[in-house]
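Trainee: Some structures to go through are shown next.
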Structure I
Amino acid sequence: MDFDAFKALGLALPLVEESTSYGTPALKVKGKLMARLKEDGESVAVRTTWEERERLLTVEPETYYITDHYRDHPWVLVRLPQAHPDGAKLRLAQAWLLAAPKSLLKLHGASVESICALPAARR
């Protein structure tokens, strides 16, 4: 997977827009950062929960990792060349749920499954 494919998955979510963060391409929902391309051009930082990050680091260390910079923040780094589209879609849906305002969560339903299943016309 490359960043263009990752970005397309993110832009399919409700009100997600392209932006920048720290000078790199980013995805935001209503101005809140969900994910951004790292300076290496091969990895993305994605908002997550502490529990999910620990699970991903344990289960798929070849795909998910952190650096010292992210150690104290609920974000996980994803190696795009190793990422599977289904996993990327789930990471982005979870990041959307964590970043979206409550009014948007209520409008679209507050679950990863409901966000992933939205038809494109409702996104």
Structure II
Amino acid sequence: MNITELSNRWLELKVQEDYVISERRYIEDQISSLMKIQETLEGVETKKIGNFVIKVTGRIDRKVNSEMLQEIAAENGLSEHLSALFRWTPAINMTAWKRCSPEITDVLLGAVTSKPGRPSYKITIGE
């Protein structure tokens, strides 16, 4: 197969994939409704219905404003509890990193691990 054939096949499969994901999510929503699963479920709820065992795992995504958190903790004398209650995960600001002097970034690079991720693809026809 050449790149054109592979690209066309990729596009065909992507349409199928999007449709199947949409249909699966619709069915999951219907199951959740029939099982009366609360949107705020956190953890696992398991029900046996007929021959089926259905496990629904609910997650709550939480984001923390680290500056606000530190400010609130400092105002209330709770700063000592932050390291036990929260994980601190610094991330590189690549725009600033690339603009910064190598004298600084070369030293800090010792604390950074880099590993390539799987590339993502988006193929469209003429734009």
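Read-outs: derived from the displayed coordinates by stated rules, not from any lab. This is a predicted model, so every value here is computed, not measured. Cβ atoms are built from the backbone, for glycine too; each structure is taken alone.
Trainee: Comparing distance in nm of label points 7 Å out along Cα→Cβ at positions 13 and 93 across structures I, II, which is largest?
Mentor: On the way: I: 1.1; II: 4.0.
When distance in nm of label points 7 Å out along Cα→Cβ at positions 13 and 93 is calculated for I, II, structure II comes out on top.
Trainee: For volume of the Cα convex hull per residue in Å³, which of the structures I, II scores highest? Working shown, then result.
Mentor: Values: I: 100; II: 289.
With respect to volume of the Cα convex hull per residue in Å³, the highest-scoring structure among I, II is II.
Trainee: Between I, II, which one scores greatest on distance in nm of label points 7 Å out along Cα→Cβ at positions 45 and 77?
Mentor: Numbers: I: 1.0; II: 4.2.
Across I, II, distance in nm of label points 7 Å out along Cα→Cβ at positions 45 and 77 peaks for II.
Trainee: When distance in nm of label points 7 Å out along Cα→Cβ at positions 69 and 85 is computed for each of I, II, which one produces 2.9?
Mentor: On the way: I: 2.9; II: 1.0.
Value 2.9 for distance in nm of label points 7 Å out along Cα→Cβ at positions 69 and 85 corresponds to I out of I, II.
Trainee: May I pose another question? Between I, II, which one scores greatest on distance in nm of label points 7 Å out along Cα→Cβ at positions 5 and 53?
Mentor: Details: I: 2.6; II: 4.6.
Structure II comes out on top.
Trainee: For which of I, II does helix-only ellipticity at 222 nm (-39500 (n - 2.57) for each DSSP H run of 4 or more, over all residues; to 500), calculated from the coordinates, equal -11000?
Mentor: Details: I: -11000; II: -14500.
The structure behind it is I.
Trainee: Sticking with this structure for a sec: If relative contact order in percent (Cα under 8 Å, 6 or more apart) comes out at 27 when worked out from the coordinates, which of I, II was used? Could you put the intermediate results ahead of the total?
Mentor: Working: I: 27; II: 18.
The correct label is I.
Trainee: If semi-axes √(5λ) of the Cα gyration tensor in Å, for residues 21-60 alone comes out at 15, 15, 9 when worked out from the coordinates, which of I, II was used? Don't skip to the end; give the middle numbers.
Mentor: Numbers: I: 21, 14, 6; II: 15, 15, 9.
The structure behind it is II.
Trainee: Have a look at I, II and say which one yields 0.05 for FRET efficiency 1/(1 + (r/R0)^6) of positions 37 and 101 (r between Cβ atoms, R0 = 35 Å, to 0.05), as calculated. All intermediate terms of the calculation are to be shown ahead of the outcome.
Mentor: Values: I: 0.90; II: 0.05.
Only one of I, II returns 0.05 for FRET efficiency 1/(1 + (r/R0)^6) of positions 37 and 101 (r between Cβ atoms, R0 = 35 Å, to 0.05), namely II.
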